[in-house]
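**Student:** Structures for review follow.
Just so you know, all these numbers are worked out from the coordinates, no wet-lab data involved. Please read all numbers here as calculations on a predicted model, not as lab measurements.
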Structure P
């Protein structure tokens with residue numbers, strides 16, 4: 001994927017706005033933190049997962065795409081290299097994250113996103 005494609009994907013979710021955190025591009029949904037990019041560090045997107053076992057499996061299966069740093073060691077977060085990440089996988093992971101952080105009223109207004117991974 002390209003940076004423009006990732007940004008367009010992130011902004012396709014209802015209520016998502018772009019901004020900056022610690023000098024890096026970040027995205028919030030209705031004021032709550034959604035995710036951020038690390039273009040200056042390792043050209044990755046930060047992806048929140050359900051658990052660390054999922055992260056470890058992703059890294060084991062595809063270390064060219066997935067990795068993490070010591071900063072994320074104790075968190076269910078994986079870093080996905082933007083140029084290598086599968087857009088379908090990323091969309092599904094971001095769908096799950098959006099449902100967790102978006103306000104309930106916003107989730108109810110967009111039932112197509114809820115549990116389907118089908119997008120906006």
Structure Q
């Protein structure tokens with residue numbers, strides 16, 4: 001079996017309802033990972049691309065959050081309907097610009113505040 005070329009981590013962290021940081025499970029992380037797994041299989045990418053469940057990726061403001069390694073591509077606000085576009089871009093060696101989390105806010109206090117709750 002060939003080694004994996006890409007690991008796609010999908011945050012499925014769950015917090016209690018009403019938690020100020022929100023959570024990616026509530027934002028659809030489970031459904032995003034399910035769509036990724038299905039489309040990876042349908043595209044014949046199984047064995048070279050893998051979608052893994054992740055705990056909190058500390059980008060709560062941008063849930064559901066997805067990160068692709070080894071490229072370190074961080075996507076936010078991902079929905080199941082975005083999965084085809086993400087995989088197509090990955091196959092072409094490109095990124096989906098509209099879903100990118102800006103690098104200047106990755107791992108900053110602002111990235112940990114639930115979107116919509118910022119003033």
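**Student:** With helix-only ellipticity at 222 nm (-39500 (n - 2.57) for each DSSP H run of 4 or more, over all residues; to 500) derived from the coordinates and found to be -10000, which of P, Q does the value describe? Don't jump to the answer; show the numbers that get you there.
**Tutor:** Details: P: -10000; Q: -6500.
It was calculated from structure P.
**Student:** For which of P, Q does Cα extents along the principal axes in Å, for residues 54-93 alone, calculated from the coordinates, equal 26, 19, 16? Walk me through the numbers on the way to the answer.
**Tutor:** Numbers: P: 26, 19, 16; Q: 28, 23, 14.
The read-out was computed on structure P.
**Student:** For relative contact order in percent (Cα under 8 Å, 6 or more apart), the calculated result is 31, so let me know which of P, Q that is.
**Tutor:** Q
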